[in-house]
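Engineer: Some structures are shown below for you to check.
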Structure 1
Amino acid sequence: MHIFVSRNFIAVAAIGVAAVVLFAACGLIQNDDRGVPEDLTKVWETYRILREHHIDRDTLDADIMAEAAIRAMIATLDDPFTNYFTADRYSRSLESLEGSFGGIGAQVTIRSGQAVIVAPLPDTPAERAGLRPGDVILAVDGESVEGFSLDDVITRVRGPEGSTVRLLILQAETGNEVEVSMVREEISPVTVTFDLVADGIARVRIVSFAQTTDDNLKKVLEQVRDLGVDGLVLDLRNNPGGVLPGVVDVASEFLEDGLVLYEINADGERTDWEVRIGGEGVTLPMVVLVNQGSASGSEVVAGALQDHGRATVVGATTFGKGVVDSLFELDDGSGLFVTTSRWFTPDGRQIANVGITPDVEVDLTAEDVAQGRDPQLDAALAALQETIASR
């Protein structure tokens, strides 16, 4: 997990002024801009003018102005993955990376100013309410969230365990607007599960990549091996990602050597993430299942296994989050999630806004779900049985 602590953060305010009095020409502004970067001088001057001369200067709130400035700077980036989080929200984000978090159990991002569902987690209020990848949250408890920051949306969706939240949803599949009510729960998902889905074939499902995921996967792979299965379906559908070292650990369970991915940062520097030798499942025939809700870390794993020729990828094109986010904690406990690198598959594919294209493309419709059908899993089993038979 990338966690950085910034001790030199300067809070600035970007304020629009309707009418300007030229105090500088009259010598009424003191030049005390030492330590302020040159390209931020006018922002600091504006902040100081307001603090010294605005008619309501005694009521100005520096914290509110600073947060508004931060959000305004981020808004200019057109980057849905760079976000500012209040201290409380930042703390909850760290908890979620450790494997426990509260709410409705859905990963959300911002795309083109809209709050988009990346993936609902299994057996959570979001999944039970029928939310699907690509659905758009239009309103929370009757309040439109159009143009809201990610932090603002999440803050409104979250709440005390046992309380109810109403979401107005624009369904990606039908284009219909529907309102759904959910009772909030404390979400503490088991990130790795398995079941036997056919004679001699196990399905291992990973719902997210927390710090504990690889340890859980090792235990599951031991159980699978003890059962003497012939092959494995790795189900990464609706997996929104997680901490990068954990992602590399998971991919390494199925690869003998080579790259899992590489990343290139803002300075053009390349960092290679190598396979960690000694994986538990390197010889087991396998297929990977993905869909539109497979994002970030799950795309890393699917892309690596696909590039290495280790597994057939089955399902629908993935979400397309091909960037690495780093966490910067500010002095007051608030934080920034900042896009610091782009990642590439071992063969050099950059999948931002493109996604991983499956080797075998199969859709799963809402009607399939309602009827208890899973054509994606059926196709994965067929591909895996063909792989097993060819050995």
Structure 2
Amino acid sequence: MLRKNRLFTPGPTPLLPAAQMAMATFAMHHRTAEFRALYSQVLADLKEFIGTTNDVLVLSSSGTGAMEGAISNLTSPGDKVLVLTAGKFGERWRDLAKAFGSAVETVSVPYGETFSLDDIKQKLTPEVRCVYVQSTESSTGARHDVEAIAQAVRNAGHDTLLIVDAITGLGTTRFDVDGWGIDIIIGGSQKALMVPPGLAYCAVSERAWKRMESAKSPRYYFDFRKERKAAAKGESSYTPATSLFAGLAAALDYIREMGAGNLTRGRDLLIRNAELAAEMTRAGAQALGLKLFAATSPAAALTAITAPDGVDSSTIVKQCRESFSAVVANGQGEMKGKLFRIAHLGYYDYLDTIGILAALEQVMVSVGGKVEYGSAVRAAQEVYEGGAGI
């Protein structure tokens, strides 16, 4: 039977056709008035998408580039920082901070779990210069309570900055960036914004800009102050990924159209879409007798599902790809072979969700599971009906 390749990975995610068309036809030099207008409009739209009045920067890099910049621009060698780690991407914060000579304290919990606020509060001493955390730990499918963490940081009463990797959180989770006091929040083009990898973006608070004046870690390409100065003129410091900007502009226009001309409403509908697809997927997986890996704090960006006893999740991933050209994600690091992950962020709809669950039914039979065909699909349909779609 004919097979169409479909991505169900939490990045890269399926591309928006309008963004593909915009990128394919874009031919504009980056030091022109036309590109400056496009650049400035994208920055303004990203402010609205993030929900902030803070300055927004866009970097030609993966999200990790903005993560590195959030270390190098805010710290000096020897500064004490607190990293909240519950998976591979929390460990990335830890490793980046160590690479720039920070004295790293951690609050660590097992993969699939989230943090105790009491444990965080105990570590929030006056010496802690920055707190680094994920909003969604996409290696495990867990979502952390950023609002509560932000409140703990602010209530501590110290000059501590909060930096949030929301690369899979923006467009799948509701944030009040300014109200909660998030100092830097980071996103990536290849996630909910439905564009290829290559652009990282972040919103930066006035507290963070002030810290940069005294931070002494080395920085060059990821010098946020350079980018802020250039952005004020509608430019980037260095050659930007111009076609990706065109795609990003098209994606933001699409989200605005979802909201009938209101980008904020469109973003909220995009979040609701991810929430509903995630809820449908969790119900479908449980109807097949499968266990959710992060059951107590599940994300909307993706669902992590534990492989059945005696089955390597790599086999499930392989069968999805070979039988249906459906690319789902294996576990990462120590979780490889133990779980698989199905994404919901960005350009996914009802039929995508129903389709991957129907494929999963077939795959579970192929690996020896006792499956009633239609059970996962039925469970998902009941969730959809109860949620009245979006």
Structure 3
Amino acid sequence: MPNQEISQKELKYVKLMEDLKEKILTGEIRSGDRLPSENELSISYQVSRQTVRKALSILENAGYIYALHGRGTFCSGLVRHNRNSRNIALVTTYISDYIFPRVIKGIDTVLTREGYSIILKNTGNSRSQEARCLEELLQKDIDGIIIEPSKSQIYCRHISLYRKLEEYGIPCVFIQGCFAKMSDRPQVLMNDYKGGYLITKYLIDKGHNKITGVFKSDDIQGQNRHKGYVAALQEAGISYDPDRVIWYYTEDRKIHPYESIYQMAVSHYPMDAVVCYNDQIAMRVIQALGDAGLRVPEDVSVTGYDNSGMAESNGIRLTAIVHPQEKLGEMAAELMLKLIRNGNMFPGEHKILIEPEIVEGNSCICRRL
């Protein structure tokens, strides 16, 4: 019982703190506004003054509010932009992992040439960490943000932070993916639907008709690549079988695809090819097939996506969709500069789709007689 009482008290101050923060971020409480007194908040939220003080203390430490002795508590000016800081924030899901170093290099090349510096952040593909990054950046002098959204397929609960950027005139360019509610914002993306279609059609044209798909479910790229996969199957008159599709989340990317393919292989599930979400997953799939006693490509063909540095290992070169990592970064930086120069959040053509191409390796064979 005592533990339950403590839990309830903690929930009350957290709820109050989050509610006040939301009002600040959405503009309901504006910079310089005086907050209700401790007594007024206590009555309004039906909590003790001690609970109110704890919530306000957290907000003050985070820079959202400040207290003036004898006058009350006021909303801080979270953003003090001089509009010419020459700083661009770059927020990626990861920094050192996989394709991101070359994307970052492309962005840095263009921005450095134009006299800008990068403030680099990463979210670990966590939506809560993305919100924290945006909150922190809203307190810095920046001229723009280039961001790869975390888990872009899942509903974004911090849209208010992006709206705050718009309110302050800070342009934002999305790369790799974009939240559904912000699909009209400036963005540079791969045409992932077409990529999924092309790589699946490539396998079909080589005589494969039992094609397993492994796709990431919590980002828009995975959803679109899956849609392309389905379209290619339907075009070829091959029935879509949901049992042949493996979905995984960010958190289980190292385990679930491997275990699922391994179990399908050892149980002799009919499978002559695997379309993989990216090269990382393709290498795990190849390992699982090998551990199950199957050979790539003799028994099962495997395709990747990104044509990354790991697309070649142990004599196997992945057939994959090419991801022009550095070029994508350059295009995102150029779009950002255009937004800054024009002083317009959405000038003309602001959605750039990069068309996919296939690079052939030795991970697939022709199965036509």
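Bear in mind that the values in this text are calculations on the coordinates, not laboratory data. Please read all numbers here as calculations on a predicted model, not as lab measurements. Cβ atoms are built from the backbone, for glycine too; each structure is taken alone.
Engineer: A value of 27.8 was derived for mean count of other Cβ atoms within 10 Å over residues 161-168; which structure in 1, 2, 3 was it taken from?
Structural biologist: It was calculated from structure 2.
Engineer: Given structures 1, 2, 3, which gives the highest value for distance in nm of label points 7 Å out along Cα→Cβ at positions 249 and 273?
Structural biologist: 3
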